[in-house]
Every structure is written in structure tokens, then in C-alpha cells.
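Nothing in this text is a laboratory measurement; each read-out follows from the coordinates by a stated rule. Note that the coordinates shown come from a computational prediction; the quantities given were computed from them, not determined experimentally. Cβ atoms are built from the backbone, for glycine too; each structure is taken alone.
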Structure P
Amino acid sequence: MQRSALTYADGTLRRDGQPHRLLSGSLHYFRVHPEQWADRLRRLAALGLNTVDTYVPWNFHEAAEGDVRFDGPRDLARFLRLAQDEGLDVVVRPGPYICAEWDNGGLPAWLTGTPGMRLRTSHGPFLDAVDRWFDELIPRVAELQAGRSGPVVAVQIENEYGSYGDDHSYVRHIRDALVTRGITELLYTADGPTPLMQDGGALPGELAAATFGSRPAEAAALLRSRRSGEPFFCAEFWNGWFDHWGEKHHVRSAANAADDLGGILDEGGSVSLYMAHGGTNFGLWAGANHDGGAIRPTVTSYDSDAPVAENGALTPKFFALRDRLTALDGAAPRRLLPPDPPLLAPRDLPVTRRAALLDALRAVAEPVTAPLPLSFEELSLASGLVLYEAAPLLPPGDHEVTVTGLHDRAQVFVDDAPVAVLDRESASFTVSGSGAPVRLALLVENQGRINYGPLLGQGKGILGGVRVERRLVHGWTMRPLPLDTWTPRDTARAAAAAPSDSRAGFATAVLSVAEPADTFVALPGFGKGFLWVNGFLLGRYWEIGPQTTLYLPGPLLRPGDNTLTVLELERLGDRIALHDRPDLGPSQEYVETFD
């Protein structure tokens, strides 16, 4: 059997037989423009790391069942080879569940929406689907293992499973699925630093790692008490954190992060910085968490207060962590520091208001009819919007209308006039009747599929029904709007589909550049919506913050004129502003919990 590059004995990790520390940083190829992969990897090497790790999101590669893609931004093999070109080893974390604040934790909506599906268990249909996906993915990873002259030195088994369940048959199945498809390098599990989490996710005979952001000595003591012969490995050191819409921007001071990194290293540990470079939740790939009765959608930026900022800039945290890493015995010599990427000069772009919201959406989407509202899953829609419409007959007087099972947010229109915005689960509004049919429209937004916890895989749309008083409303027309799959022709057609009403809907602006470079886009005066650049969906914006700028990578621009297209759901502004620095909002210090 082929020997793995990384081995361990007596608590010591070795590479090719020599004592070794794995000094890694997380960088997700799916959150970085492919033309920037090499640059970001170079910055990780300059940080003093010898390894990069990345998740592999199943839904990114197989958005539609059976259509598996590894091209363009999905070219995993190219990313791994670029890492090797920079002298970096690679750790691959293939899931099938990844969390990562990524939509649905990386699981495809077509899978999680299957009636009766039991996720992350030894449920036969789930294992069958995972096996088919691994048939496509794992041989590509195996081909690039260190034993075959590639960069891959380790592969993670599932992901923090002990925070979710205790089906050890399932975890063993994932381990065996990796081995039978050719993985011969080091395998490990990664779970939180508590006995409960380690019990749920760890496997006998495989290295058990921990994920945490503080108290490294306690984590090391726990792992060593349970696995005395294994090296201490922090598979995720949370040196920063992610953000939710409507909250503050989470930060962690450089000194505080450096102190706890130093604690891991003082324990003789290996480590992976989560994140070393966060990148961006382009399109509609940002996930969501659920706290009590409220959904907490993740913002478009995944900067995560990382050492390498969202646009590649080197932060004070970069230098603080670099000092700790490069001071280690046997550390590689310090590399030359790359300059920060160039930025466009700030400017304002006038906005041309285009098609009115409802008229445009009706014009560009094919209608589907049903007696009761259909969910996103029943409409074969992973993300985006659905426009639900019905025409109930209402007697004279005021009537309470209740929407049950709303996931996640609905704008309500009566006879095309906005009357309410509803949040998740159960919400009501009042409609006045005159004895004639009322044109009722609900524009429902999927704000990101839950990526962590027991509500993983929950459906989207109107999952219950709509009632007037106690009477159900029947006779619905639905228009699915898969914004993330629209082509440049689709966005242009939508913007030209109807006249403007100057309130909400589509708008465009033109950005002329001689030489493309990065910029940060703000939409002052706008409320909530989506921004495309030359037909590429950059992501969501929302005035509630915390972030008020969207990172626009230079490779998305071309010399000459570039078209920015906005779909505004609430209130159009008059200009788009380009900034030379990000505004991720008012900040608060991140505090680690294990709730």
C-alpha cells in the first residue's frame, strides 16, 4: 500500500519521516475569482504557511442533479496545482457537508428537497447520493495526492459531525468511501473541543483534530487525554469571524489572535487558520443560521477579518501572525511580500431607472399554476425569488391575511401597491375587500439556506399556505426567478421588459475604465436587492448592513464600458458609488461560544 506523506507516532507529526508542523490556512477557491487564485495562494505562502486547505462544496459542482462540473471557477484540479506551484501542500475537505457559512452547508437543494431524505446519516438514499458524488470527486483528488507527485497531503472525513449527530456508521461510511476511491494520504476528523463533540465525530484509528478560537491549552489537554499517541492539530483556528445581515461586523484584534496562535504553537501543535483569506459569497451562495425563531442570513462579504483581506490586502493581523509563524524553529525563510492589489479611483456613476419591479418579473418568468402555493423545491428552484399571485374574492371590510411556513421574507402587494413586508414562519397583514377579487402578490426571497444545525436542508418559499381569516386561498400562479443562473441576456431582457415606475425594479449604470482593477461598490439611497456586473451576479446588498460596499474583483471588468445592473426590491437610488476601501460596517469583538 502506498505510504502517506504525513504520518505520526508518539504524539509527533512527520512528513516523509521527518518531524513536521502543518501550518495551514483556509482559502476557498469557490470564494475567489479564478484569475486571482495564484495571487491569493502566494499571499498565504508569504504569511509563513506551508499548506492551504479548502472545502469542496457539492452544490457548487452539481447544482442540477447529474450535471457535475469541474470547469472554470469549479476547476479544483487547477487550484490544487497552483498551490503546488507556490510550494504549498494541500488539505482537502470534501464533506459531503462543509458548513462554511455556505448555502445549505454545501448540500445540493435537489437532494435536501427530496421527500423523506435523512441528511448526514446512514440512510440508504443519502449514502447512495454521496457515493455517486464521491465517484466524481474523489478520484480527482486522489490523482493529486503527494504519493503521486501532487500537493494533497491530507483529507478530512466529513466536517464537525460531532456538532450534529452520532451516527458512527455514517462517519465510517464516509471514511471508507474515501479509501476505496483511492485516498492513501492522512485522514482525520475535525470537531469542537468538547467530549460531546469529539465523541460524536471522531473515529478510532483516525487522527482526531479540534476546531476552536481560544483556550488552546485546554483543547490540547482534552485531545491528548483521549488520544495520547496523536499529534495536537487545530483544524480550524478562528482568528476572525463571519457576519450576518442586521448585526455588527465581527472582528478579532491582531494581538489577541496572535496570542492564541502562539498558544497552539507553544503546545507543539499544527494549525489551520480559518480563514487565512475569506473571499466573497458571490451570487446567492451565502448561507444562513437559525437562532430561535429567526433566520440570520450571512452577508455577501466573507472577509472574516482574515489576515489577507477580501481584496487581497495585507492587514495588521497578517503581520502579527506572520511574526509568530516565521519565528518557529525550522520555519521557511520569509518570502517577499506582494504589494496590495491596485484599485480604481473613487467615482460616482449615474443610474438609469429601467423596468418596474412586478411588471419586469412577470415578463421574464414563465408562470406555473397550482391550487396551493408551491415551495422552491417543488418548483425545482434552489435560490432566488418566487412571485406568488392569487385573486381571492373578499367581502367588504377589513380582513386578516396570514401566511404560514414563510421561508424567508415576503414583500406583499395588493393590486400592485406595496402593503407589508413579512418575516419568516407565520405573519399577517390586513386587506380591505370590496366584494370584488383582490390581486394579491407575494414576492418571496430565499435569503440563504441554513448551513448549520438541525434545521439543515429546510425548504424555502411558502411551505404552509395563505389564509383569509380561516379560509385558505386557492388558485395560485407562481413565477420562479433563478437570479443566480441568469445570463447577461436575461438581465438585459429583464431591465428592458417594462417601463419604470421610479420606485423599485431594475436600474443600470455604465462604468468606463481604461485598465480594469478592483473596486468597492456602494449603493446609497437603495434599499435591498442584487447587483450584476457584466452579467455576473456579484451578490446581495441591504441597507441594514453591516456591510455597505460590495467587493468587485478587477477580472470581472473589461477595458471600455462595463454594465452594472441592479434589481432593487424596495427603493431605487440615483447613483452608484465606487470606493477605494471596503466599508464592512460598525464592528464588535468576536466572542467564541459552543452553543
Structure Q
Amino acid sequence: MKTLKSTLLVGRIGAAAAVLLLAACTGSQPAGGPAGSGGDAGTAPASGAIKVDKLVFATAPPATENNIERMLGQFDAVALKPIYEFLVGHGPDTDKLVPQLATDWKLEPDGKGYRFQLKKGVQFHKGLGEFTAKDVVFTWEEETKADALQAEAPYWRSTVKRIDIINDYEVVFQIEPDSNFLHGLSEAESGMEVRSKADYDKRGDPTPQTEPLAGTAPYQFVSRELQQYIRFQKTPFQHYRVTPDFPEFEFRYIKEGSTRLASLLAGESHMATLGRDLQDRAGKEGMKVVRGRVPGARIFLNPTAAFVADVDKLEGWLYPDSPLMDVRVRKALQKAVNVEELSKVFFGGTGQTMYNPMINEVRQGWNPDWQKNYKDEYGYDADAARKLLSDAGYTAARPLETSLHVVELGNYPGMPDMIEAIGNYWRTVGVKVTLLQIDPAQRAQQNRQLRFSNDWQIDQTSTAQYTGVFSRFISQKRVPPRGGKHPDLDRLFFQVRQELDEKKQDAWWRQIGDWMYKDHTVLNLFWVPVDVTVNPKVVSDYVWPGISGGNWTHVWYIKAAAK
């Protein structure tokens, strides 16, 4: 396809130019010889490995920066992940929940509470004392404050009634019956990072110029320069769980993928998030790609139209006349897009087919019929797309008109090019597409105000079913709108939410999945493994799930190259 090839050519030219420009300005050399970036890169011993004291991870800047965790969304909170732990951990190489600050937990006999035994002797950073039950209560109170912007804050307000302190090392969460409670509490999501009550009592809320509240993780906070970097160092005491290979760690924020590549090749960073074409160039220069261990995050297009007018009664539509309210239109736009080709061009073929936007083959509720019928219902077919549009009343004289937002996804560089390619697919079947570039803050405000009625916005979430449905598709006024809503889906969701029996949960999830499959609730793209490009002379491996709590987690497991 000419458009896709042209896009890649531009990307490659941009990357090469950036590398040459940076080398000319700094005198630094590409990986393969000693890098000229001072203390960050160090020197190369005879083995070829490069000794590094400060590991630098170059990535796109977050949409929001804040040292107050409750004010950060799932993917922006990753910036503070290196300093915090959770009661329940998430296995670095599995999708299993494991003990972390809690050594054990069990459901209370009445099914309305969870009892946790807390690990003794765990120390907060900066000499702020031992972790105890009071810090668990404080963390929940922080997360549920009225000003909290965390997407999960409404969940924690409604799910947890109170936390009973039995003693310093035992607590009971009194909850509304909820099938997602343990997963939501865990390291697999953001929100319940355990913070020091003593630190808050001492100095109150942090500011962008002061340190975030102390945590208990293997790294502790050092400094931050907004839109430039955030730095950490390993704790000066022996951590109870793991000792990082690198004494210091830094997220370095670089907006352009080509500049991140230049930084990696010049030795100024040692890990970088790169688009597929830039990864290819990095590979030719001796870099390697490391992927997360758990099936990837999902990427899809959200239609902004199906908003419930009365969210209390779950009645009426805010934009009943929007063309996107017609399932034939949504299906037509899906079938107009060659998803397999997009995967090959932008993800090197690693994008896995998304048969259902919320449930994949290893999750509760999976229905093999979705895969069996996928080609007819969702597969690329431009002629079928034109027929569906005609059936919906759209012709060459009266074409379907819609808008497509051009945005960057921090964890998947190159998305603006892919979005433009999708627009071209739609134009091929006669759709009049407007590409919109809006300031992220303005877009977020207009989303909250439900101002968009005939638009498509690219979205990404982890593979978590519960939070994916809750934060994207449920018609609650307390949840920031992220896409279409529907009362029928609300009712099914709240059935599975209250069900603690796993077999019954599976049946409810099957109903939810069947409903979304037939409704074409979103435009399915693919499940994409999270990956990062590394300098193998510095980093030998990075063992992390790849989808939990914002993707770049478990950074203390990054392994140094053998010396």
C-alpha cells in the first residue's frame, strides 16, 4: 500500500537524520564503540559489556506529571512506579498475583471482606519508619479523596466500605462483593501503591518541586525535572525482596522517536521505546528488542457517540442522530481497515488478532465462535464495507462524514502514522474523514464534557477485563468518559462485578463478550506485546509482565550485561 510505504520511508529518513545530527553535535559514537556520555554510559571492559551506574530509559513524556500519585492516570503513574509496592504483587513473568507487602490473604466467611497478613520489618525510604496497617488505611484514604483524578478512584470509593485494623500487621477490607478486588488492589494496576502516612503527616501533599510520598520499593526517589527526567537510586539498605543491578535508574523524556533512537545509539540512554521502523534501524546498529512476558496490551479505536443521557436511570441517548450510533456504520468502518497489514507495517507482524476488545483466548468468558466467525463479521473486505454504508443510507453524493483524532500513544511510538493510514482506508470506501490534532489537555476536557459526538479516538489499556470495561464502557457519571456506553452492558457488568464464584463469573463474561462482539462496540485493532529496545552491552534482559499498571513496571528486574 503506497501510503504505508511512504510513511515508513519518512520515518527512516527522520531517524537517520537525527542520529547524524546528534553525532555531529556531541561527538558521540554509535553503540559498538565506547559511548561519549560521561558517567551515564561508563567504559567498556574487555568482555564488551559496558559498566553503567545510572541506567537511562528513554521514553515519551507522560501526558500529566505530578508527584501526588492520586492525581495520575494508569499510564502516567508509571513515572512513580519504581518507588512503590503493593499489598499484592504481579508476577514479572506470569499473569499471576503474588505476595508482596501482604504475606497472605483470604476471603472472610461472610464473603464481604478480605483479611490480609502484612509483612513485618519492611522499611519506608528516607528513614520514615516501618510499614504497618496504618499505612494501608492511609493509602486507601488518599486514593478516595474528593479531588483524586485517578480513574480507579471511583472504584475504591464504591467498593471498600472501610478498613478494620486488627493489629499493626493485620487488616480486614470490608467490601461490597466484587470479583475484581484482588486484581485492582495489586501491582497489575495503578492506584493502591502503598505510601507512608508518617511522611504525609510530616509535610502534606508533595508539589512538583518536592519529593513524592515515600514508598518501600527497591528504588527511592532522587529528583525530577518536568518534561525532562525523573531519577531514582536503590535503597541504601538491603531491600527485603530484590537488589537492582543498577545503582541508579532514570526515565528520560524525549518526545520524538527518532531522537530517542539517536540517544540510544549515542550511548546517552541504554533503553528506548521505538516504533517498528526505528527498531529495525537500531537492530542494524547492534541493539536488541526485549518483550514483556504476558500477552500484550490492547489497542483499539473508540467511537465517541453512544453516551447515555440519564446515567442514573440508564435511559436515553445524548447524541441519538450520530452516524456512529448505527451498528452498520461501525461494522463498515471495521471491515474497511486491513488490520493484518497495519500489524505487519507498524508492529512487524507481532500484533495479535483482536477477536474481542475485552477478552482474549486466556481470559474468563472466551468464546471460540468469535474466532471462527471473525472473517465474516470483522475481517477486511472493502466491498462489504461499501455495501454496509450503502445499506445505512450513505452514497457518493451523501458520504459518511466522521473525525479521526491524531494522537501519540506513549508506549507505542508511531501511532499518528497508523491513524493516518486508517483514515486512508476509510477514504477508499467513500468516507469523508477529518483528521483532528487537538492539544491533549483540551481533548481531555472536551471528553469529560462529552463534547465529541462523531469522532474516533485511539485507546490502549492493559489486558485487565474488569477495569477495561469499567473505565471505558460503563455509564457512570463519576467515570471519565473514554468511549461509547450502553445500559445493556452496564447491567451485565454489574452482575459479574457482584459474583465471586469463578464458574458463574465465566458465564457472565461470556455474555458481555457476546454482546460487545455483535455490537461492534469499538473498532478492533490488535493485542500488542509491549517491548523496549536495549543496548545489549548494558542490558542483558528485562523480565516484566509488559501490561501491568502502565507497562514500564518491575524496573528493578532489569539485568545488567555480564562483565
Which structure, out of P, Q, was distance in nm of label points 7 Å out along Cα→Cβ at positions 505 and 537 calculated from, if the result is 2.1?
P
Looking at structures P, Q, which one was Cα Rg over 2.2 N^0.38 Å, for residues 273-352 alone calculated from, given that it came out as 1.53?
P
From which structure (P, Q) was relative contact order in percent (Cα under 8 Å, 6 or more apart) calculated, if the value obtained is 22?
Q
Given -9000 as the derived value for helix-only ellipticity at 222 nm (-39500 (n - 2.57) for each DSSP H run of 4 or more, over all residues; to 500), which of the supplied structures P, Q does it correspond to?
Q
Can you say which of P, Q returns 70, 66, 40 when Cα extents along the principal axes in Å is computed?
Q
Of the structures labelled P, Q, which one yields 20.9 when mean count of other Cβ atoms within 10 Å over residues 401-408 is computed from its coordinates?
P
Out of P, Q, choose the structure whose coordinates give Rg/Rh (Cα atoms, Kirkwood Rh), for residues 217-256 alone equal to 1.07 when calculated.
Q
